[in-house]
Structure I
Amino acid sequence: MEQLFKLKEHGTSVKTEIIAGLTTFMTMAYIIALNPNILTGYGAGGQELWNAVFLATCLASGIAMVCMAFLANKPFCLAPGMGLNSFFAVVVTQIVTLTGMTYVASFQAALIIVLAEGVVFIILTLCNIREKIVEAIPYGVRMGIAPAIGLMLLNIGLGSNVYIADENFNQFFVLKDFFGSLTATYAADTMGTAYPVMVLSVIMMFIGLFVIILLAHRGVKAAVIIGMLIASVIYWIGQATFLGTDPFANLATASWLPAFGDMANLTLLKFNFAGFIELGWFTVITLIITFCMIDMFDTIGTLVGTASRAGMLDEEGKMPQMKQALLSDAIGTVVGSCTGTSTVTTFVESASGVEAGGRTGLTALTCGIIFLLCMFIAPIAAIIPAAATSAALIYVGILMLSGLKNINFDDFEHVVPVALMLIAMPISSSIGHAIGIGLIAFSVINVCTGKAEKRYILTYILAAIFLIKFFLVA
């Protein structure tokens, strides 16, 4: 392990790396079931397609993390990206409408777009073009990515408990109703059966958060995962005691055998080229460019932001082994398209593993192995309550705000783009779009104040591309 991952050089140990990998897994395990739900239109594609996408999610994620571990030796974990999978599902639905093909046939046509994106990224990475794009992001803007991600993590962490729907699909602001219910009695009557779930979730979220904070204050490296486990256990007890439901009931009837036959029949190298051509070349090229831009800047932002928090950036704000890290996500995307899932990208939840002490590829390898095992133990991953995951994300989000100390608040050329990213990232839930807004703001201020320099030419080009995407392609 020492020779493979240089643990001593990075000031870590096998135990710390494994705990970090498990921590990251627990914060991103939701994608295992959520991704097939989204990509199959919550049942529109049928159970067989759901099974195939489920297996593809585990396989593509696991293989991408193995690549990250051995090619880049970084603690970043990958899986089919949120946002990109929703966009993919929308594209599949549009293909159904445009061509009249079945959902499965349209799905197989859309996989070609993901394949093209992955191949393009492999070529761009090997030619060092993606690294040049990373370097084109001005240093001040680059330093603002981590705290912006921190706010997005806070939003995600609170978001899973901010909204809850009752049996009639009415939405409630959970935190607002929760604190309002302390002084009013109408909330329980208004929310019905959703009320006790809301109370239990919010209480467990804060218990988990403060357990993590107290353990971290005492220097416990496994603070995040211990806090999540304590919150989970208390939630399960509360679920059984106060809600009268068995949190482990689904384990008795769950299927533990992977449906490899469904993947082989429906998604494994099942590219529908005839349906793909029916879309027209302009539509195809536009879709590929859109997927590439969203994925590229989401990945770049996550890598830079998380590496910044882990102290992996040099004095110029550059991350060693960036090329290999970018290549890992490109390989994951190609594997995903061949097995049956949307774009694979670096997950922002990797920050939880970094905060748990993960500094090498052993963290990514640990998480990747667990993802592969989930083909057989998925029902166990499904019982981790959202409240526990939220506690970890909120804690990590708070810590990532410390990156603001690296921003020169007297320099409007950098502080304005960073301020806009701080707002845009949690609102849009897109790292890439927020970076685009930051680049546009930097370019406008830079050019209009007469500070335009040749070294920022690529920055201006990227800003122009984002403007075109926002107003013409969005």
Structure II
Amino acid sequence: MSDSNATQNATHCVAVVGGAVAGAEVAGALADRGVEVVVFEQNRRPYGKIEDGLPRWHVALRQKEYDTIGSKLSLPNVSFVPNTSIGTDVGFRELADEWGFTGVVLACGAWRDRPLPVDGADDYVDEGLIYQNPFIIWFNHNEEPDYDGPVFEPKDGALVVGGGLASIDVVKVLMLETTREKLAERGIEVDLVEMEVKGIPKTLAKHDLTFEELGLEGCTLFYRRSESDMPLMDMPEGADERRREKVKAGRKKMLAKAMDKYRFHFEPLCMPDGLIVEDGQLVGLRFRRTKIENGRVLPQDETFERRGVYTISSIGSIPEPIEGIPMKGELLAYTDWDIGRLADYPTVFSAGNVVTGKGNIVSSRKHAREVSAKVLEAFLGLGENGHEGEEALDLGAEAREAGKKIADAVQKQPHIAADALAKVHERVAQRQKAVGYDGDYASWVKSGS
């Protein structure tokens, strides 16, 4: 723990669970008010979806966010406790009720894939069904010598069920990796990140090839809504009809550019309705046509079947259950959604994806400010210069606003007594020692890279 004057004079001490974008922003907002903060991170490094969910071609944005997170967690009155999972290594009720903190802030994100909504689908995980989160984690880390997670093989002809920005990431990984493999068969080695920036057609043209000559079928993205409904651009709250039509046209244009640049297929207005299973393996899906009426998705009578080498479900991420916290459906049972209050825990607050139930790195921040089409095109790699300009995305905007509100609420709590603060210090130091953390944040994250 820090021995700074800010710590010695602290009147509040707050635990923040999760050190990535939301956790770091909340920690920074609290620290700016003179609150002492202890950040518990389940992994070695506090980068969350920036490291594991944001595909590795986002080089500049990734580094920007690493630096921002580091600047918050290195503040004098912020202590970092890595490799500590709340609910496993430290019980949630123990943390909230026994450690002595003024308050606890949940900022642990949304890491559990929303189940594919077909009865019996999860019986075929790793038997023809793959979920987005482990697939992207594999993509980001599989070349690291110490990677020991699930292993996947990008194959031609996959089915992808999705519709958001994250599902575009999935189809891009499939198309880029299968294209690179086909080029390797011809003795042509290409850099994946460079091909993502230039696009598949331009990369092939450099070697006097066309996509058709590779003999790839390509993957297909299935979406229950239309092209104009695909949330590639945010619809501003209260937009008039003219603005709504402009956003819808922008979405269609953005999707068309993505399909042209990465050569995947798109099937709108359909939803998974059944499994096609052969010899214990999921080999395809039955889809039901849909229509959109007053913004609602309505299933129709028509069905069709599609077969694929496997199916990747990319329909969203939801919070992991935490023992001791009641759930309401897929989300935690909040009584106040603005700052994530829980009925049984008056000193617990929440921020980020654990509240919104969204795992996409951009979407949960869109409520704070509108993201321009130009910046979103850069995020998708569709700009003239690849991802140039995407660092203009303010990934911490919503969490920053939540952090200010939480800081206001925390400061209304009774001050922490000196002996209680000393006990928090002791417990934190013991946990840091148990995981081998010596308090040097910069060296710790660098050694784990």
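Every read-out reported here was derived from the displayed coordinates using simple, explicitly stated rules and does not represent laboratory data. As the structure is a computational prediction, the values presented were derived from the model and not from experiment. Cβ atoms are built from the backbone, for glycine too; each structure is taken alone.
The figures follow:
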quantity: Identity of the structure behind -10500 (criterion: helix-only ellipticity at 222 nm (-39500 (n - 2.57) for each DSSP H run of 4 or more, over all residues; to 500), calculated), options I, II; calculated: II
quantity: For distance in nm of label points 7 Å out along Cα→Cβ at positions 106 and 346 computed as 1.9, the structure of I, II it came from; calculated: II
quantity: When relative contact order in percent (Cα under 8 Å, 6 or more apart) is computed for each of I, II, the largest belongs to; calculated: I
